[in-house]
Structure 1
Amino acid sequence: MAIVSTAVGAVVLTLFARRQVRLARTAEPLIDFGMFRNRGFTGGVIGAGLATFITAGVQLAVAQRYQLLEGFSPLEAGLLVTALAAGSAPFSIVGGALLQRIGLLVLIGGGMGVAALGTIGATVSAFQDSLPGLVVSW
């Protein structure tokens, strides 16, 4: 089933891309693929996509761990991983506001530093079976 879904997705994506390229010549396309000539934009899209999939994978693994090994209910495990989203939402707004003031490199570097500290805190908390430490580290 996964192979069929992947094949269907690839065909639909190809058809969509071809249609957008054709529309770019005559009308307003939904996506202007010319934006991807900018290396900064392309890198940002790839980075955001990778971060999204990695975050989803980590949340799934953490939720499964706490359900299967610690005896949490699905609701309790879901609320545990919700801490990541709850913490990310306000800081993404603050980051957007600070971008023009402090610059992209400082903002990205600071975000990666905070993420590294959170990862270290989450790892230590997981080894010590400290649920509050894990929630704060998320």
Structure 2
Amino acid sequence: MAHTEGYRLTVDDDTERVQFRISPKPYKKVKGHLRGEPVAMDELRDAITSDEVDVGQAELLYRDGVYYLHVTVTREFDVPDPDTTDTLVGVDINERDVALTALDRETMRTKGTLVLDYGRVKQERQRYHTITTRC
């Protein structure tokens, strides 16, 4: 759903809570407030009230009796000139994981490597795809 089209987020001035209104069907609205980790809520609150940050698509998930709202937040930031950076980062995205490697620009030696396994995420995505295809 797109912000302001299928859902709307606002900040209550009195309580500082992030409030939501979701329209899953025409003329059917669900209202309430969001809870989450303080850092994530502060980031979302800043995104809603700032002109420099865009609140984008959202996905409502229901898992183990709990609803989750995943909101995309986009902000611009300055990227350093590639010629002045000391570190190069390589990213490899494949079917099973994402691999990141940081290299020193001068020596081309590896500073560090990180591999993120998203097998569980892929498994859930496949499960939802299968469910929606069958329905």
Structure 3
Amino acid sequence: MAEAAIWNLKEVLERSRVSDEDVKGKGFAESISRTFLVQSKYLSVVLVQAQPQTSPYLHTHQDHDEVILVLEGEGEFVSGDITKKVGPGDLIYAPAGTVHAPNFPGKAVRLAIYAPHFDPDRPDRVEVKPSGWMREGKAASPD
């Protein structure tokens, strides 16, 4: 069983902040930094630091739901058939199997909560090809 804990997210971010040098020459997916705060049988809580994007990273998780709290940065987020501008304080819900995607033109920090837990050794993330998905500001059904 995981032990109880209390964190100050600003302090965690200060200790784990990713610099431009840390990600120099890496692609978007390789430049994402994940700090696991909770990793229990029932859920995972992860502080995610992402570098600027040039396009949405469409993907699904087959085995778990994901709740995302935007802490820093502004951009768009796709979750199912909803596309919305988001910024600090916005909360996104992507049920298991739902295509979702962040698209932040600048650096972004998000808190992601996965239930059941996210296994970093066997991620269930499945990237979705962007062609045919974005139509009229909404995510469409897969081709």
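Nothing in this text is a laboratory measurement; each read-out follows from the coordinates by a stated rule. The model shown is predicted, which means the values in this text are computed figures rather than measured ones. Cβ atoms are built from the backbone, for glycine too; each structure is taken alone.
General remarks:
- Comparison of 1, 2, 3 - label where distance in nm of label points 7 Å out along Cα→Cβ at positions 34 and 66 is highest: 1
- Structure with the greatest value (metric distance in nm of label points 7 Å out along Cα→Cβ at positions 82 and 98, set 1, 2, 3): 1
- Which of 1, 2, 3 yields -2500 [helix-only ellipticity at 222 nm (-39500 (n - 2.57) for each DSSP H run of 4 or more, over all residues; to 500), calculated]: 3
- In this comparison of 1, 2, 3, the computed figure -0.94, -1.22 for log10 I(q)/I(0) by the Debye sum over Cα atoms at q = 0.19, 0.23 Å⁻¹, for residues 10-89 alone is attributed to 2.
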